[in-house]
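Colleague: Each in structure tokens, the structures are laid out below.
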Structure I
Amino acid sequence: MKDKLKKLFAYYKPYRFLFYSDMFFAVMGAAVTLVIPLIVRYITSEVVYYEAADARRVIFYLGVLLIFLVLVEFGCNYYISYFGHVMGAKMEADMRSDIFGHYQKLTFAFYDNQKVGHLLSRITSDLFDISELLHHGPEDVLIQVKACGVCGTDVHIYEGDKGAAEVTPPTILGHEFSGVVVRTGQAVSNCREGDRVCIDPNCYCGACEACRNGAAHFCEHMIGYGTTENGGFAEYCAVNERQVYKLGEHTSFEQGAMTEPVACCLHGIDMCNIRPGHQVAVIGGGMIGLLMVQLAKLAGAAKVALLEPVESKREVGFKLGADVCIDPLHEDVNARLKESGLTWINTVIECVGRPSTIEQAIDIAGNKAVVMMFGLTKPDETIAVKPFQIFKKELELKASYINPYTQKRALDLIDSGRLDVSSMVCEICGLEKLEEVLKNSELRAKGKYIISPEKSV
């Protein structure tokens, strides 16, 4: 093992300057990140009590300092992202050259017993993963996975659809996970071994046009743990420390695994602009729909209706705050809504992802309503919409994509107990049952499945 590590670290030798400079800027960037809130705290706790003239002078100088520190932080992040990957690419090229040279020395008998695809993978995808580790390793956190939720996106990917992310196999799925930190890289400063954490799976570059225009969730170079990078359906997973959030003392691992879907729902709810007294209809009583019912109530909705054909899910919906639960397959939806006093529905949140339910959402929406298409449809599906209906009602059609920086809000809601994320979980099982859950839609219809590697046989 020692000899192998020596051989591995030898690839750093030609690029020592890049490595040390990368580490230097990583430490500097982390230091700046810690200093900025200290300055802000000093202004809000001390400077505000100064005489007006003194306060203005101090705030001016501190403002200049803050601008300088932000520029330094941007420069550090740029250097790490750009030159760090340059180093990784050069090391990758060196490794490929060595492997190819080794391949040329092997006998014909060796190739008779090997698959060409496996050999090519060694010098393509496998090497890429190694080079990324060599670059990002000092900034990474190794997590022992305790719980990982099965998401609709996982199902889409498993079935071969693009879904919300384009995935190139082989990739370990699972982007809703929590666990315990067991190892930290040399440059990690925000967490330590033993911390209970969850993950924001979407890692943004911070430098592309989308990121610099305040729309980081459309990042052109996004890394997604569980989509583009190996995720949480495993015993261990390595992630960048930027994506790690500590769990509250009242939050279990299973609840922590639900943080990511809650964060996505928060982004959708924010876009709905629900105001106190509004009427809201939620279509679909799965995990997402039940979260939306609660968030709509927390946003101030006076009445919330849940449309769900499964009786057990309707019962959970009542428990979580729905004012009326309707079976859309056996009841007259419009009549039941009117009977329940929902005569002007301000927001309809579609959480199923089927053309028929999206069309239903447009149909039941009131004048000037927001129709949120939250459910993930298949990429090639279409809906039959009458533009005149949208025109006549002045409807706003919206959709929500991923969760830009709502992870902490989600964690706080869960830890405070204001959001119930446990009632919709139907089973916690081991890794051996994962494929069955992904294959079987009838199983998934029962509720949310959480995969716990500790429960594996």
Structure II
Amino acid sequence: MEITEYYAFKLSKKIEKLELTSEEILETYYDKIEKINPKINAIVSLKDKMLLLENCKKIDSLRKKGKKLPPLAGLPIAIKDLEETKDIPTSYGSQMYSNFQPENDSPMVSNLRRSGLIIIGKTNTPEFGVGGQTFNKVFGTTSNPLDSTKTAGGSSGGAAAAVKSKLIPFADGSDMMGSLRTPASFCETYSIRPTPGLITSNSILSDKLPKISSNGVIARHPKDLALLLDACIGKKSNLQEIIGHRYLLKNVKACVPINYLDSILVDKKVKKQFYQYIEFLLKLGISIKKINFNFELNLIWDSWIDLRSKIISLNLKKEYDNNADLLKDTIIWEIERGKNLTDEDIKVAKKKRLFLAKKINKILNVYNFLILPSAQIFPFSKRDAFPKMINGQETKTYHQWLEITILPSLIGLPVISIPQNTGNIKTALATQVIGPKNSETRLLQLALQIFNASIKLEIR
């Protein structure tokens, strides 16, 4: 089997047993990057291979001497180009920072270095991570590996495309409005957006505004999600070890909020395929009940759009004040909208959020998980900044087509995206499973359970 075909957790074992060297692995991945990356433009700011091979040789030498190293030591990774890296330029997908070289790593990148990962470059992202389509004026557009005419999604589109193409074994990403889930759905990979704060990140915001964004990971296997998530967290974490045991979740109770799903502009074929997948989950013994949310559904969007705009306007205040002419139109719209929101507007938005959190947490006291599609549409043309029509109906904002992702982000819940793996760009879709705060372990266990069941069905 070619080295790049192995899942990360299997590569880790092979390195540990001295069946493969870090040097061999890096050489193989670089060969594949050279062949595939020009077609999809997933990895940017690629480091010189010869420099990295020296690091690999040191790691291999230590292992041969019997030195106990972290399980990921010697495996390659590329970092989303929103995270600061001290030895690789960080552009944020913006012309303003096309030559920016940070002095220090971000906290998460520091954790990844301590895990022994070899950072080979960056993954492409839209300008400042705003938007569900990965394109910018610094590096261009990332294509979907399933069909190069389609988008890989965003904002972690470069990460998902790189993982799907097996240019790297796994990747980090971040998610505010589906920035992990949408590309994972479009590229047929797994992703997990953990509870905000589980992975330390840089933030200029005060505690007066809620954390609606979260760093997370993308991979081809649930065990790889856990392995990389452990490294991102940095402290003594054992997610990978826990889900590695033959442990099945029993008496799983999940629900689908059908009135909420019906209130969102979702492609009819997406909805049909989603319910077909629910039938598959039922056959696995997962209890899934259709329910209705007993509150005004517009509260979710109303609270979300105000908080999001305010946060973006604060995050990009300096860039807007100094170089607004270099910002894309959707960012300017978001910033100006946020600037015009009053303290009272934000107070009301936060009250709505707290009300919704109480309602959803009550539901999650009865059911283990909430289940929804990860995306409202199938992958669209990479020539379009965003889809303007769904089911013949015009979208009201540039991000209304991402509305299905906002509920867990708004309340601060962890969510895992599980691909349906049709292998067809026309039916590329994932299912998002939302759990209570700090339920990452159970989400990973459920994903592994579903993965194993899917493999058994394929064998049959």
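Readers should treat all values here as calculations from the given coordinates under stated rules, not as data from a laboratory. Since we're looking at a predicted model, the values are computed, not measured. Cβ atoms are built from the backbone, for glycine too; each structure is taken alone.
Colleague: Where does the value 21, 48, 27, 4, 0 come from, among I, II, when P(r) over Cα pairs in 20 Å bins from 0, in percent is the thing being computed?
Modeller: Corresponding structure: I.
Colleague: For which of I, II does mean count of other Cβ atoms within 10 Å over residues 45-52, calculated from the coordinates, equal 14.1? Write out the running numbers ahead of the final one.
Modeller: Details: I: 10.4; II: 14.1.
Going through each structure in turn, the value belongs to II.
Colleague: Looking just at FRET efficiency 1/(1 + (r/R0)^6) of positions 85 and 341 (r between Cβ atoms, R0 = 30 Å, to 0.05), which of the labels I, II belongs to the structure with the highest value?
Modeller: II
Colleague: Of the structures labelled I, II, one was used to calculate distance in nm of label points 7 Å out along Cα→Cβ at positions 77 and 405, giving 0.9. Name it.
Modeller: I
Colleague: Here distance in nm of label points 7 Å out along Cα→Cβ at positions 157 and 181 was calculated and came to 2.4; which of the structures I, II was it taken from?
Modeller: Derived from the structure labelled I.
Colleague: Also, I was wondering about something else. Taking mean count of other Cβ atoms within 10 Å over residues 349-356 from the coordinates of each of I, II, which one would give 17.8? Intermediate values should be presented prior to the final figure.
Modeller: Numbers: I: 21.4; II: 17.8.
Computing mean count of other Cβ atoms within 10 Å over residues 349-356 on every structure in I, II gives 17.8 only for II.
Colleague: Suppose FRET efficiency 1/(1 + (r/R0)^6) of positions 221 and 429 (r between Cβ atoms, R0 = 35 Å, to 0.05) works out to 0.50; of I, II, which structure was it derived from?
Modeller: The structure behind it is I.
Colleague: Out of I, II, which structure matches 28.4 when mean count of other Cβ atoms within 10 Å over residues 149-156 is calculated?
Modeller: II
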